[in-house]
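What follows is a group of structures, each given as structure tokens.
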Structure P
Amino acid sequence: MILFVNPRATRPKNRRFPLSIMAVGAALPAEVNWEIVDGNLPDSDALAEVSSHIDAAARRGDPVKAVAISVMPGPQLVSAVPLSRALKARHPSIPIVWGGNFPSLYPAPVLNASYVDYAVRGQGEETFVELLDVLDGTRDPATVVGLCFRRADGTHHIGAERSWKGPNELSAPPYHKIRIADYLQPTYLGEKSGVYQSSIGCPYGCKFCGVISVYGSRERMQDPARTAEHLTFLVREHGMDSVHFYDNNFFVKEDHARELAERIMPLGIKWWCEARVDALTRFSDDTWRLLKRAGWTMVFCGAESGSDEVLKKMNKGTTTAQILEVAARAKTHGVIPEFSFVFGDPDNAAQEIENTLGFIRRLKLVNPAMELITYFYTPTPQRRGTYGNVDAVSSTPLTLEEWIEPEWVSWMTHEDPRVPWLPRELKAKVDDFELVLKSRFPSVQDVRTARWGKTLGSLLARRRWDAGDFANPGLLRTVRRLAQRVPDDTQAYGHLRAPQPTGARGVQA
């Protein structure tokens with residue numbers, strides 16, 4: 001028996017299919033029993049549930065051979081550390097295996113933790129299958145590509161990078177291992193929103209991206225027919241009416257996008273995806289119209305900067321002119337664009353912030369419906385140098401206990417990194433600008449703010465926005481605080497939050 005654990009990463013109402021551990025479980029040999037414990041479900045007690053499974057498996061004569069935990073940076077890491085520590089204390093003989101983005105990027109602090117026995121770098125399906133032989137005592141762990149562990153002398157073995165497979169080569173998602181209805185929750189897109197991933201990796205080389213840090217500059221797409229088959233099952237058998245595609249780069253080739261649109265159009269679902277602005281500028285208007293008819297509702301684009309010079313330093317491969325073109329074409333075709341920006345150029349943060357804030361104002365003129373996503377730059381380990389040529393590893397913690405301190409959680413989530421090139425006053429400038437913008441133009445995805453707060457905030461912010469006055473918006477901050485029904489959940493994309501109830505007013509119970 002293998003137990004796969006998805007530690008808590010968000011509020012239960014924002015839970016989604018645990019695709020990562022579903023994928024690894026699906027790769028196991030048919031004779032291997034496995035179960036999922038999801039700490040994001042309502043009233044979940046992952047420690048108690050894992051222990052219960054361990055006890056039950058022992059009684060059945062199929063003892064648990066390992067507890068495999070998927071770990072992303074940020075809140076999920078905060079959950080995974082105490083959970084792993086407690087599991088090892090309660091069940092010291094059972095190996096604990098970490099996989100996912102965090103151990104792939106930072107294996108050293110994971111292996112420094114006595115309560116983690118193995119870490120998997122990169123794609124985990126084949127590595128985990130080979131690890132089963134290690135657990136049975138029939139294979140030397142040093143021969144498993146992608147596997148990391150502590151040697152007897154305390155030093156670390158970091159397994160070589162494994163060549164990874166595309167989605168066409170992997171097993172279909174094992175939906176029978178979860179209660180699908182538990183994960184189809186209301187969002188801005190629909191009443192029963194799900195998630196899906198139809199490609200792996202990204203072929204570009206942005207010098208701040210955690211995706212290419214793990215996979216390299218490669219992407220493999222799933223055949224549209226297979227994607228449509230899986231989505232049809234979720235729609236026809238379980239009533240899914242909308243989907244958030246987890247692909248890091250959903251559109252690569254126009255013919256692929258058109259085929260997928262034609263195949264999923266009969267499903268009548270609404271959907272969100274991530275795309276590059278240069279890809280969208282290459283698409284014909286006919287393709288834009290086809291995608292819209294197929295349910296395309298929102299698109300997330302990494303705009304990143306309002307300066308062509310900075311975009312070149314980032315190795316982004318796009319231009320500000322392309323960003324403006326996508327904003328205009330999205331308006332024409334009725335697709336809501338989300339543009340993310342990375343603030344804090346290590347070489348000249350003040351000038352970069354000034355340029356980008358001005359550029360965002362231009363974007364709002366081109367397309368008032370555009371949504372703003374802000375990040376503050378924190379360097380991620382890269383293969384070919386970081387944006388700003390800053391050291392992404394040596395100053396980071398060597399223990400998991402330090403990684404889960406509030407300072408480093410803010411660093412991992414790009415919310416409030418304490419980096420030397422971003423003084424407090426510059427961060428405050430961005431925060432104030434964002435508050436004025438989002439007060440003046442309430443987001444269609446903002447379900448936390450009561451209607452009266454949105455209306456009042458928009459009226460109060462009008463003069464500031466028109467005049468370009470963003471400094472010290474204390475009154476707007478007070479209105480927003482008083483009108484918020486629930487605190488923000490920084491680990492949920494805006495469109496994945498539950499929609500505002502019709503006619504809702506005042507404080508939500």
Structure Q
Amino acid sequence: MGIVIYPPTIDWEYMRQRPQHVMSMFASHGFPVIYFNKQNKEGPVLQKAAPNLYVVNHFGFFMQVLYPLLNGEKKLYWSSWSKMLGAASRFQPDTIVYDCVDDFPDWEADEMNWAHLADMIVCTADHLQQKMQQHVPGKPITMIRNGCEWSHFAAAVSMETKSLPPLPTTEGFKIGYIGAWAPWVDEELVRKVATEFPESQVIIVGPKLREDGDQLGPNVFNLGYRDYHGLPQILSYLDVCIIPFRINRITESTNPIKVYEYLAAGKRVVSTNLPEVRKLQAYVSVADNHDEFIEGVRSALRSSKEDRFSLSQFARAFSWEQRFAQIYAMLKQHSPGIISPSPDPAKLSGVLDAMAKGYQSRFIPLVHGTVNSYYETRALTEDYPMVGKLPRGEYQCFMQMESGVTLPTYERAYLEFECSAQHAATMDIIVQVGISGITWDRRQLTFRNKPDSTPFSVCKHSDYISGTISVDVTAILQQGSSVTFHLSTLQPQLIGIQKPRLTIISPQ
């Protein structure tokens with residue numbers, strides 16, 4: 001069977017979403033899967049997360065040194081981010097699948113530019129399918145909606161969770177939302193639910209992608225992100241689950257995983273009028289407005305819990321196993337070579353296992369000094385690492401290892417950092433590396449006395465598939481002299497430099 005490649009989009013350990021579920025399904029059905037984390041991390045360069053499933057923690061080294069060892073193997077490139085379609089050629093895949101899962105406006109340009117590269121397109125919602133049919137007519141387009149890990153969530157049906165630290169003990173009802181506290185969540189609706197049921201607890205569980213989740217009322221509790229494995233216990237504590245989404249372009253094309261997970265846990269569900277949830281209206285209460293939503297919650301709270309088993313059994317038809325059967329049928333029809341047995345699967349597994357045991361990455365923090373031409377003679381000792389060319393001064397940043405730090409034996413070394421800017425698409429960071437035996441003191445470093453440097457590399461943020469800017473500096477460090485890294489840019493905005501470091505790759 002062909003190797004399945006999932007390019008950097010979301011980290012493997014972050015919120016278990018469709019990509020992790022689909023890749024887990026491939027792996028459990030015998031396909032070797034290589035899943036790339038979005039940013040470089042310390043630890044094994046390639047980590048074996050499950051049988052047949054390998055997670056890449058350092059993009060550059062893996063692609064430079066290890067990926068070429070897989071030449072000759074069939075490769076399926078599966079991307080759920082339109083931007084990554086433009087990077088597919090770097091992986092030299094035999095088959096490209098675009099898994100169209102969202103209708104984010106800022107993804108549309110990449111989608112228009114690159115969707116034609118896909119050999120097959122998968123859609124999770126009717127609106128997405130209609131859009132793809134108009135944009136790439138003639139392409140094989142298959143509807144494969146989201147699902148749930150049924151057995152995982154069905155365990156909640158037989159659980160009796162009476163308390164959930166750190167929540168206070170109460171006899172009132174428990175109304176819960178599990179998912180990201182994101183811009184598409186209607187905070188006013190959540191506030192109304194809390195007000196209408198003051199004796200109840202309204203519980204929010206998920207990463208906070210906005211700042212107002214803790215200001216919704218005294219009986220609203222935002223627990224933040226919780227591990228996926230603990231979600232069945234949380235669901236067993238709840239009486240009713242809600243999907244309080246605004247109706248907009250994004251949510252009209254959303255097929256929420258949470259509705260299947262709620263039902264698998266045997267929970268009554270109340271949702272705003274999402275097109276994809278309307279298809280489940282026989283089992284889910286769908287509201288056209290806030291008043292109907294409140295009444296839906298009230299009715300669900302009055303309902304008997306005896307139907308929890310039938311709700312859970314209904315959700316079984318939407319398991320990821322069922323969804324993968326659709327994926328397999330699609331591949332069998334349009335790319336049979338990918339699902340053909342490998343000539344020597346044991347040999348391929350051995351190669352991947354050896355890679356997973358082969359190399360380790362380690363971060364070595366760098367000391368930074370930021371200077372600004374507007375304050376030509378001032379040492380800006382409290383400024384964060386940043387670069388930028390502004391009307392009132394150009395920011396540049398210098399980095400070096402702490403005094404006395406000795407590098408261990410290594411095979412490759414990289415200057416690395418993540419960066420952020422108001423207009424990320426315009427980031428064009430020019431990295432200059434100064435090589436000298438002279439170190440500098442942050443307390444005395446100014447724009448006027450900054451070290452001279454020799455241009456070494458130009459890093460355009462858009463050129464990087466991974467979210468980490470990574471510059472191979474092995475040859476420079478091997479010269480043995482003290483090294484200053486000099487970062488600057490010609491972009492007319494401030495660009496923040498996050499976690500500047502040397503990353504060294506060593507044999508385990």
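Out of P, Q, choose the structure whose coordinates give helix-only ellipticity at 222 nm (-39500 (n - 2.57) for each DSSP H run of 4 or more, over all residues; to 500) equal to -11500 when calculated. Label of the source structure: P. When distance in nm of label points 7 Å out along Cα→Cβ at positions 13 and 421 is calculated for each of structures P, Q, structure P comes out greatest. When Rg and Dmax of the Cα atoms in Å is computed for each of P, Q, the one that comes out at 25.8, 76 is Q.
FYI, it's all coordinate maths here, none of it is from the lab. Keep in mind that what you see is a predicted model, and the values were worked out from it rather than measured. Cβ atoms are built from the backbone, for glycine too; each structure is taken alone.
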